[in-house]
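No value in this document is a laboratory result; all are computed from the given coordinates. If you're wondering where the values come from, they're calculated on a predicted model, not measured in any experiment. Cβ atoms are built from the backbone, for glycine too; each structure is taken alone.
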Structure P
Amino acid sequence: MLKKVSAWVLLFGIVTPLSAAADDSLVKFKGGIGVIPVSAGVAVAPTLATAQTVESVNRNIVRGVQPPGQLWTIADLRADVKADGSIKVRGRGLLLAGGNGIGGNAGQSVRATLICEATAPFTLHNTDPVVPLEPNGDFRIDAVLDPLPPAVCDSPVLLIRNPNGAWFAAGIVKRDSDDD
């Protein structure tokens, strides 16, 4: 009996550190936000600030990356970026949220981009090649970021972008307190 208990204690002592070391994640994302291309309307003089329509808008630019011309929505996004630069992204329901193609995927393909800096200049760590969206907007990315991300990513933003570079969705950083 003592030998069995000793064997279990020894096995548990070896396996526990290995499983803890196996999670070499740099950053994880749980949930996603679809793009709203315009962040604000701006009244240009002589238009009154209270006017219902304005001539100018502020585009929803995230860390130097332009939005597309139309609204997009995403049902769910999960991503895990490892310290070695490998990344797995699972997206569900990335679809147009406006215009004549509403509810469709517009025949788009996507890539993931990780940005770690909070202020310019920004380094875009991209996946290649791009992957096509399924008709229902689902996609899977299993790739390595190029260039490789830094050892510490202080202010992580994950953008899902089209081949032309516009961002369609952003990941929500998973905090240690979040459930899986």
Structure Q
Amino acid sequence: MTKEHSPDRLDVKAFAQAGAKLAGHDSLLKYERLAREAQGLHPDLLVDWQATGELRTVAGQSPQIWLHLKVRALFPMQCQRCLTPVDVPLEVERSFRFVSDEATAEALDDESDEDLLAISREFHLRELIEDELLMALPLVPRHEECPTEVPLASSDDDFEAANAEKPNPFAALASLRPGDKKQ
């Protein structure tokens, strides 16, 4: 008998013991916090994800519970260079080791290179996917090459004139250099 696994209420231990796999093609609209960050959101935008459970044996220890996650999405944002829409590709590929509780995860977190999470019989996989995508968002989204020419000018006409009038603070130091005595 095979057990049905749900991404909304995932029994992580049973998922790992079965070596099970889950995959989905969700609308970006399903991810509420992520959708708030989007510019020009529409129902055709998808989050493609795949999760795999693994029970890893370690000598002298009880088996470790792992979840491997791959996520891809095209996310609409605003280019900070030209201020036009840009679709930013997001990709996440991470593995998480599950431990018995939050206290254990916190205690082991500093000494471990692994991403640790507390085990749950009703783990919300989509929340983890959303968290990972939020962390993958670029701080400054921009096109590789903007579709329109970006004017690189200041908004103040007096800007260039003000800089031209300022004396160079290092000009006076040049006369103090040894060997540069001008008489």
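Results, tabulated for the structure shown:
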read-out: Test item: relative contact order in percent (Cα under 8 Å, 6 or more apart) calculated as 21, pick one of P, Q; value: Q
read-out: Identity of the structure behind 4, 16, 23, 21, 17, 13, 6, 1, 0 (criterion: P(r) over Cα pairs in 5 Å bins from 0, in percent, for residues 73-144 alone, calculated), options P, Q; value: P
read-out: With distance in nm of label points 7 Å out along Cα→Cβ at positions 89 and 137 derived as 1.5, matching label from P, Q; value: P
read-out: Structure responsible for 1, 7, 12, 13, 12, 10, 8, 7, 5, 5, 5, 4, 4, 4, 2, 1, 1, 0, 0, 0, with P(r) over Cα pairs in 5 Å bins from 0, in percent calculated and labels P, Q on offer; value: Q
read-out: Structures P, Q, by FRET efficiency 1/(1 + (r/R0)^6) of positions 81 and 169 (r between Cβ atoms, R0 = 30 Å, to 0.05): label with the highest value; value: P
read-out: Answer label among P, Q for the case where helix-only ellipticity at 222 nm (-39500 (n - 2.57) for each DSSP H run of 4 or more, over all residues; to 500), calculated from the coordinates, equals -6000; value: Q
